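Enquirer: Please go over the structures that come below.
Any read-out appearing in this document is the output of simple, stated calculations on the displayed coordinates, not a laboratory observation. This structure is a prediction, so every number in the text was calculated from the model and none was measured. Cβ atoms are built from the backbone, for glycine too; each structure is taken alone.
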Structure I
Amino acid sequence: MARLGTSPEPSHAGGDAPAPQHVAIIMDGNGRWAKARGLPRTAGHERGVEALRRTVEAAGDLGIRYLTVFSFSTENWRRPAAEVNTLFGLLKAYVQRDLSRLKQDGVRVRVIGQREGLPPDIAELVDRAERETAANSKFHLTIAFNYGARNEILRATQAYARAIAAGEVSGELTDAGFEQYLDTKDLPDPDLVIRTSGEYRISNFLLWQAAYAELLFVDVLWPDFSKSHLESAISRYHERERRFGALTPGAT
């Protein structure tokens, strides 16, 4: 595997326009990929990890600085125990295999979501990945694991209420102030949210942060996602006009 961001110059899809700073991806379609090939769902998840490795490398080459991926939702606990255990095992295997390389390549790893309820070995591995890459800033990889946006907003509200009760904060609550209690407090909002597999929903992912993100739904199943798909997504992103609620200059 080539090292992250080792291209002489980042190649931005869409001509001279810079890549979006922050891309978030809902990695969907592992099970359908496996079913179409007569394989167990676990095989789809394993191939999905390989797609993640490709995408991290591609994002760095294309000039993206922040990549957030939706790996395991708070709703995924409803799946069969064997599949949940497989997902836990794949996260563990990914971190154990790739952490040294990510650290060396300047990647900062964050894992957002609810830590309570995670198996102790997974929680310990998550802490280790964050701790050992905390000083890195070349590329930011955020993994949403045991994550749900409603749960995140609820936890942030509860944390703010505790801070009020403790006298730690006062005054009117602002957007910027509330964001300090979100899991993503140190990250910019995503510019582009991609969902693979052809589904047209965001499934409780980054509801606060993606308020003004461009949304793109692609038909490819996640295990088949490649650099060319990411380049195409960036090109389509550049065709959009982002107004953030305002009018285009000169519009009436």
Structure II
Amino acid sequence: MSELDGAIRDLVIANRILAKEEVLDAYGHVSVRHPTKPDRYLCSRSLSPELVTPEDIIEFALDGTPVGDNRPAYLERYIHGAIYESRPEINAVVHSHAEDTLAFGITKAPFCCVAHVASDMGSHVPVWDIADKFGDATNLLVVNMEQGRDLARALGKNSVVLMRGHGFSAAADGLLKLVRMSVYLPRNARALLTAMRLGEFKALSEGEIKARNNFRAGSPEMQRGWEYWARRAGCGDMLVGSRGGV
């Protein structure tokens, strides 16, 4: 199997996992940087993630232009290209509307890491409000590169950015790490909301987060999660030869 075929297969697995774990529903999308062309990325055509197959994957230039494919694409694909453009070390990006994270994008309450399994989110999660630069006449969707680049600037060097009234976008150096982070972000949000109702709480420290993030993509711990989620999503048969990341 070629490097490109492997990346496509893993991207399909990621789509199925994130749909099964309710990170993505009929909407939202996940992508990977092209394994041999860093100025390109791979993402599905406009399709619900649960239904994505290898034949649905399209190659895009960083400006969101499909390469040799005229099938309908996700309207918000500019999120992916803008993040890849601004972060050369990033190899996987997701955009989600997970409801559990929404409250932290519309209030002053900081979205912090309180669960060790969510440590990939880092110690700081900024909030991006599209109205700050583009006014109140947008539909809150990122539909061009100017908006995508503004979102990427808000993300900065962080792993996650909340989008006011919309959801979140996240980025990682590998697909497996991105999937794990995306699965645990909503769970961390639920734990944090519960803790806030109970009273004072203690978030993970910077040192604890750094220690947790020493896991390698190919480690048994990381692979265990990848296999578990893939089998739960009904695509365990695709795991043969899977790299579990970029």
Structure III
Amino acid sequence: MTDLLYLPDSDDVTAFSATVTEATEEYVVLDGTYFYPEGGGQPPDHGELSWPGGRAEVDGARKDHGDVRHEIARLEGDPPDPGTTVDCEIDADRREKLTRMHTAQHVVSRVVLDEYGAETAGNQVGVDRSRIDFEPADFDGADLERIEERSNDAVERDLPVRKENRPRETVEREVDEGRALLDLIPDSVDPLRVVEIGAFDLCPCGGTHVDSLGEIGRIEVVDRSSKGAEVERIGFELREG
């Protein structure tokens, strides 16, 4: 089983060493990793692994029955043997963009819940653009301006972002109704890793996040579309603050 070393609050680490437990020409499994495996609307990290006599470009990381498979885009040399120590480097620029985006998604989701009572039905974080689906919702142009303004008000307050593991019972009691789809998280997952933004927001989440909202930059709502009865999709991008 691969230890997810970035949890609960080490999601700023992008260079580390680890031991190979399994390797093929398609993937490498390590005993522990800071690579983020795809999930929760956040894409996987990219980067590279290197060892004496070999190197692998990694273009994905995905969970597989408790392991994380670091997917190989290009392999130089033979796959490393189990027990080999490898040097690992995550694409730090890409990770930083996804981290800012994911925290921005939490901010926008909180604002929409507070202002319109609409829950986040789904989201997809991207390097350049992200989207969130809200339900029930029927936004107009003025609503989008209000969402952008209120989201940036929160960012400008530069609230601290705390990431930690908490007992599931505590999270279920403290998280606001409509803020998290807790019923989709298996009961066996306890404790839950939560992301708390000051007194502004609390949500269980396993993704990577900034340490304070000022790191996000400026949120710009760029489009909206209808995705069915009472479901609205908002797209947003980030600009330097």
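Enquirer: State the single structure among I, II, III that was used to calculate semi-axes √(5λ) of the Cα gyration tensor in Å, giving 26, 23, 16.
Expert: Values: I: 27, 25, 19; II: 26, 23, 16; III: 34, 19, 16.
Answer by label: II.
Enquirer: To test your reading of the models, identify which of I, II, III gives 1.35 for Cα Rg over 2.2 N^0.38 Å, for residues 90-137 alone when calculated. It would help to have the intermediate numbers written out before the result.
Expert: Details: I: 1.10; II: 1.35; III: 1.26.
Working through the options, I get structure II.
Enquirer: A follow-up question, please. Kindly point out which one of I, II, III the value 24 was derived from, the read-out being relative contact order in percent (Cα under 8 Å, 6 or more apart). Write down the numbers at each step before the final one.
Expert: Numbers: I: 27; II: 24; III: 19.
Traced to structure II.
Enquirer: Match the computed value 20.6 of mean count of other Cβ atoms within 10 Å over residues 34-41 to one of the structures I, II, III, and report its label. Working shown, then result.
Expert: On the way: I: 13.9; II: 16.5; III: 20.6.
Of the options listed, only III reproduces it.
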